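*Asks:* Okay, got some structures for you below.
Derivation of every value follows stated rules applied to the coordinates shown; laboratory data play no part. Everything numeric in this text was worked out from a predicted model, so none of it was measured. Cβ atoms are built from the backbone, for glycine too; each structure is taken alone.
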Structure 1
Amino acid sequence: MIKHAHQVAVAEHESMPAAPNDNAVAADEHIAPAPRVSVQAFCETVETAAAVQAAGEDRRLVKAHVKIQMGGATAAVEAYRSSPTPNVILLEAEHRAEEILAQLDQLAEVCDSGTRVIVVGRVNDVTLYRELTRRGVSDYLIAPIGTIDVVRSICGLFSTPDAKPVGRIIAVVGAKGGVGASTVAHNVAWAIARDLSLDSVVADLDLAFGTAGLDYNQDPPQGIADAVFSPDRVDTAFIDRLLSKCTDHLSLLAAPATLERVYDFGAEAFDSILDSLRSSIPCVVLDVPHIWSAWTKRLLVSADDILVVAGPDLANLRNAKNMVDLLRSARPNDHRPYYCLNQVGVPKRPEITPADFAKALEDQPLVVIPFEPQIFGTAANNGQMIAEVSSSHKTAEMFRQLAQVLTGRAEAKRTRGGLLTPLLAKLMKRSA
């Protein structure tokens, strides 16, 4: 018997329906990332091997080391006669139920007690499933499997059924400097906390020039710099001490906004901070500065949802399209990045229309926020959110809509067509 393996407690089911294999099913599904573990797959078909290979490239398994071999259970038993077993073994078995169980019994003789086993088979039978769970198998997937099936199964091994859901990471970034992405991020976070009653944290990642402290009228003595420059001290308790409470449900991890030191970071500089926030906070909003570096790219790729904020001009359209295209390619199993338009309708300023943006980005903006200098200026100078200045204002309602979509509480509208000017058509052709 493979001991101490995580067991999925659904043996009472009278049937075993096949898991959905369409990656689109997981577009809005929140799957917690796996920790640093080793995963070895022993496949019998190239289709399963391809699914595992694609899963190993998914952002949620970025910390896991995934290795694939062919040969199924026979190869696995032979491999572990002389070497220790990994944290997770994924085993494809193309045989009848009796043969699958016999192969598992052979594997148990050479398998370390802490190893968790996932079996991929084609037999859809509840009796087999009960026998597998009785032997300590962690999960049983019915072939053919898709990428998300593998991601969900591996990540699920490290999330206990009675644990609180792992926090959702929402990254907000501007397509261009000065488009108001920080203002959008702060107002959305405020709406998530107040209107959805979700405990939330805003992390201001613009350490030199961040404005979250000003926008929330906070001047905390400590903030995110204390964590990023002391990675060995980072844990949940340490992060809690750095948070500044803004409302009952909203806290701030503030930027120092000083220039006494430079803020050059490696790609993984914020990993431990986000891991600690995920473990204790239901929703984390990242205010990502408009720079392109290894760490900003890593944060965007690893976020659960992304909102790109753009202004209605050509440079914003180009940048937004480049960002969306890159992030869609880097996150093939995730929902595509959302975007919104901000500061629309400046008097006498020629602007690119939302329809043209929708055509170029192949998606509708979530909201189109109008140019409202009076209310935004009042809020900024008073250290308030838009809804605090006027809760019934149409822009406050837009931030509530963004909060609902980005937390999975509402569906976004899908793409419809729009007309492009010849100049935009040239831009698209050039970037293709």
Structure 2
Amino acid sequence: MPASESYILPTYANFPLTAIRGEGARLWDDTGKSYLDFCMGIATCSLGHCHPALTQAITQQAATLMHCSNLYQIPQQKELARVIVEDFQLPAGKIFFGNSGAEANDGMIKTARKFGHTKALASSSDQPRHEIITFQRSFHGRTLGSMAATGQQKIQEGFTPLLSGFTYVELNDLDALKAAINDSTVAIMLEPIQGEGGVNESTPEFLKGVSELCKQHDLLLMLDEVQCGFGRTGTLHGYQSIYPDLKPDTISWAKGMGGGFPIGCFYISDRAIDEAGTPLSSIMGAGTHGSTYGGNPLASAASLAVLGEILTADLATNAAHQEARIRKEVTSWQHPAITEIRGKGLLLGFGLNTDALNTPEGSMAAGHLCKTLMDHGLLTVPAGPETLRWLPPLNVTDCEVDEALNIFKNTLDSLTNQG
């Protein structure tokens, strides 16, 4: 082990690859080997590596002003908020900027708590509502708040007692969701497509039912689009690829909105929450939340370049186009190692038949397949033990997808003694 690694906490089970350089959909390691990158920092490098628009924006802004306090006006931040609300066609609302998806989700959780204090129910003796319903196999981050919201025991083990006030139900089980609502419930929080949990899609009927329950019980509808947002699913927003008529109260984003530069944010709708017309967004006023680095000039300039390219190059359409090509080709294989394809756009999960794959004893099927694909020049990422995830850049080309499909099939054949 290199001496430098002894100073790094062993929180990641790293693959044996040292990344040195990237360009577009390609990544090179320290031996000079080239890889086709369909991991992209786990859906982060939405324009690929070192896109000229992004590198130019960062370079110019870094030479002008990198950081100043949010105590002052930041023009780039204001413009970025406008782009997210107006150009990405959301109902009127406000944006708060942070540095990551977990922070954005914590901000949404705080918003729900504040709403529960603002709109207590008479039936609960005016006690603040605070409980949030989330879903099994969800993933919302690794801070104490976002980890408590995550419906995966393996993420929470060793960190109890967790922040209280979260109830987990099965995704797409509307009856279970109805049964979980009580006088303390203040919000329902979900990923339209669960990424880390296995690329599990919400159904249109379920999202419609969630919306109706939120209206019926005066609950906030909170969407975590950290992985599925900003064009990745073939639509501007992840929920639109499933149920376009949804009207979320809050949405969180991060990952692809910075193209590799750290930034995250959450949106709060301006919808009225009482007869006096009080906007929901107004409950998070001065002093309720903050971030030292959030939305600083450098981060905002980077995100403006990324989101601008997603819009002007219509990369959501390319994501939908590539999904159709990938689905058609993989389905035509009728491969014994593939059970199904889940997801939308370029957030795709391949369900694996672990009985068909030759996996070393003690190894996770998806992890071993990722390692073997890496050996063959294709970088991917697991989504649980039995799902392989593809997250290529949104501007990936037909030729690059064809190359990845060829590597994928040959590798599956080699692990199942096919061909």
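*Asks:* Check the numbers for Kirkwood radius over Cα pairs in Å across 1, 2 and tell me which is largest.
*Replies:* Numbers: 1: 23.6; 2: 22.3.
Structure 1 comes out on top.
*Asks:* Assuming 1.8 is distance in nm of label points 7 Å out along Cα→Cβ at positions 255 and 399 as calculated from a single structure, say which of 1, 2 it is. Mind showing how you got there, number by number?
*Replies:* Numbers: 1: 1.8; 2: 2.8.
The value was obtained from structure 1.
*Asks:* On to the next question. Between structures 1, 2, where is distance in nm of label points 7 Å out along Cα→Cβ at positions 119 and 223 highest?
*Replies:* Values: 1: 5.5; 2: 1.8.
Comparing 1, 2, the top value of distance in nm of label points 7 Å out along Cα→Cβ at positions 119 and 223 belongs to 1.
*Asks:* A value of 62, 30, 28 was computed for Cα extents along the principal axes in Å, for residues 47-198 alone; which of 1, 2 is the source structure?
*Replies:* Values: 1: 62, 30, 28; 2: 55, 36, 32.
Considering all the candidates, the number was obtained from 1.
*Asks:* If you rank structures 1, 2 by relative contact order in percent (Cα under 8 Å, 6 or more apart), which sits at the top with the largest value?
*Replies:* Details: 1: 16; 2: 21.
Top value of relative contact order in percent (Cα under 8 Å, 6 or more apart), among 1, 2, belongs to structure 2.
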